[in-house]
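Structures given as structure tokens follow.
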Structure P
Amino acid sequence: MVTKSRSDNAVLWSIFAILIAALSVGYCFTHIIELVGDGVERSSRAIAYLARLMKGSV
């Protein structure tokens, strides 16, 4: 049984793509955390509002 070996170019391009992805995540990390924080804040406000609606205090 013969297995094909990967070409060196494919391995280099894969490593290059992984590095670009890691740098992109690192660069955008603070923005991503901010978006998640805003989403959590909005969700908690919406849940509190719905709870008040169900209690009838709105």
Structure Q
Amino acid sequence: MPSEGNKKSAWLERIVKVVEIGRTVLHYGWIPLIIYVGFTRSNPQPSLIKLISPLA
């Protein structure tokens, strides 16, 4: 049976891993989220081709 110290260590490692994954998701997902929110909340909504292509 695992000791109390081992359980705390396992939980701490799991929390650290979740925080690392969360930071990575936030790092790479922040700008696309802002673009998406701006695209869906604007009035009038631009066409998708204008969002993707800078020359359209």
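Derivation of every value follows stated rules applied to the coordinates shown; laboratory data play no part. No experiment lies behind these values; they were computed from the predicted model shown.
Computing semi-axes √(5λ) of the Cα gyration tensor in Å across structures P, Q gives 45, 10, 7 for structure Q.
Have a look at P, Q and say which one yields -31000 for helix-only ellipticity at 222 nm (-39500 (n - 2.57) for each DSSP H run of 4 or more, over all residues; to 500), as calculated. Of the structures listed, the value fits P.
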